[in-house]
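Asker: Some structures are shown below for you to check.
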Structure 1
Amino acid sequence: MADARPIGIFDSGIGGLPIAKQIRERMPNEHLIYLADTLHAPYGEKSEAYILERSVTITEELLSRQVKAIVVACNTATLVSIKTLRERYSLPFIGVEPGLRPAALNTKTGVIGVLATAKTLTSQSFHDLAERVAMGARIEIQPCPDLVILVETLALSYKDTYNTIQRYIQPLLDKGADTLILGCTHFTHLKAVIQQVAGPNITIISTEEAVAREVDRRLTMDNLHAEVSDLGSVLMLSNSHKTGFEKQVTTLWGKADIQLF
């Protein structure tokens, strides 16, 4: 039996939009509610207790809107919160983790660079993941707080971002990295520019397609898919200034129903 309830997706800001877009392209019949916790962004410099509290609050908000599954479209919130969320609530939670496994399979030099927030890179969950899947590759990490700010302010062009991106990735390239992981969903918006700066011989790995596939798999497994013949709606929620969020969404997504919560 078809399930018309929406899928909830949340991030601290607009970083999760590429994941929402992949879900939309893969399952256009599904209704989506994207929640941007912009009033409390960014998460990367916050304490784990604070991030967990925000994740629980957002989950409650999405549950009040009758979602059938929740995508934690934020690396930091996934690593900090998803275990607790899965223990506390009965619906499916799909998270996003740095693509260490595909990077380990791809690297020829044996060196992988990870671009992420400081909170992601210092979390025990990240280090546990690295130990499990690195397959002997050396992992070099690089916190990139300024990249989140560039995305949130829509400074996305090569001219706007070149110097900042080069400052972050050049040390990784100098250490022999031939594969770079975008370990923050915000950075997906800069993927094309990062590739330009890094050069054609460097592989850039992001995980939005893998997350969309996992959402599809979970909905199939739990018999939660919506009616295939229907086109799903998209609702964008923010808890800060509507005008700024509206500009971000219009630039990166297109026309959408935008509301404050």
Structure 2
Amino acid sequence: MIYYKIFLTFKGSRFLGWQKQKDFHPAAQGELEGALRTIFKSNSIHTIGSGRTDTGVHSLSHVVKLRAPFEIPPKSLVRALNSNLADDIRVLDAAFCEESFRPTNDAIKKEYKYLFTTNLTSSPFQKDLMANYPYELDFEQMRQACKLFIGQHDFKNFSCVGSEPSSTIREIFECEVTSDIAPNLQGILPNYHMVRIVGNGFLKQMVRLVVGTLWHVGRGKLDKEVVKTALSGREIDRIGEVAPPQGLYKVKTWY
């Protein structure tokens, strides 16, 4: 068997996340494996991704380990894959890797970005690319709240109900909000805001719950002391809403 490390990017709007489904609902992994079966003319294809993504979430660089039945030069594999994939999923690069490489467990840290606007009416051109939260926000209060997330905390109040991870302790290295970013697209897309977060791992819907919590702080609906309590691991009612998936981008994974 031959092993590859594949760097994949996809627009998540059409997919029920990365992980393939038992039924026929589209997932990025299923699309990739379908193209690989065509190229290798084999059903003995196996892929492992660098983590799951929620329905509608995008990825700028999703690292995938591929087990293939025989060798194809990496650049030829990239060209063949992109010829067999839909336009909303692209292979950026590929390289040989060791059998021992584990794209999820070997990850040191991951980066996510969340893009959103705060307009009364959202632009039709931003649909699927960024969220709209139509409220006035105090971005300075949000920046202060971002600092609370940095460090090692118990994020069980920031995870999806029903998920059962072995541990809810995660370490956040960076958390920041940037406001009023100009996309420089001649007015086609509106100015937007961005939450950027880097950590050693993330629970299901954790980033979207962090963003929703920051929104509530920015609106004055939530005191920062409550955020501190939530990060202590003490169980409380959900403190923020789950931000919509279309604003979330998985940006990078470090090894």
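Asker: Using helix-only ellipticity at 222 nm (-39500 (n - 2.57) for each DSSP H run of 4 or more, over all residues; to 500) as the calculated read-out, with -14000 as its value, let me know the right label among 1, 2. Let's see the in-between values first.
Answerer: Details: 1: -14000; 2: -6500.
Structure of origin is 1.
Asker: Rank structures 1, 2 by mean count of other Cβ atoms within 10 Å over residues 42-49 and report only the one at the top, that is, the highest.
Answerer: Checked 1, 2; max of mean count of other Cβ atoms within 10 Å over residues 42-49 sits with 1.
Asker: With Kirkwood radius over Cα pairs in Å coming out at 18.6, pick the structure among 1, 2 it was computed from.
Answerer: The read-out comes from structure 1.
Asker: Of the structures labelled 1, 2, which one yields 28 when relative contact order in percent (Cα under 8 Å, 6 or more apart) is computed from its coordinates?
Answerer: Working through the options, I get structure 1.
Asker: Here's another thing I want to ask about it. Please compute distance in nm of label points 7 Å out along Cα→Cβ at positions 138 and 242 for structures 1, 2 and give me the label with the greatest value. Could you put the intermediate results ahead of the total?
Answerer: On the way: 1: 5.4; 2: 2.9.
When distance in nm of label points 7 Å out along Cα→Cβ at positions 138 and 242 is calculated for 1, 2, structure 1 comes out on top.
Asker: Here's another thing I want to ask about it. Who wins on distance in nm of label points 7 Å out along Cα→Cβ at positions 50 and 106 among 1, 2, i.e. which is largest?
Answerer: If we compare distance in nm of label points 7 Å out along Cα→Cβ at positions 50 and 106 over 1, 2, the biggest value is for 1.
Asker: Of structures 1, 2, which gives 16.6 when mean count of other Cβ atoms within 10 Å over residues 74-81 is computed from the coordinates?
Answerer: Computed on structure 2.
We did not get these values from a lab; they are worked out from the coordinates using the rules stated. What you are looking at is a predicted structure, and each value in this text was computed from that prediction instead of being measured. Cβ atoms are built from the backbone, for glycine too; each structure is taken alone.
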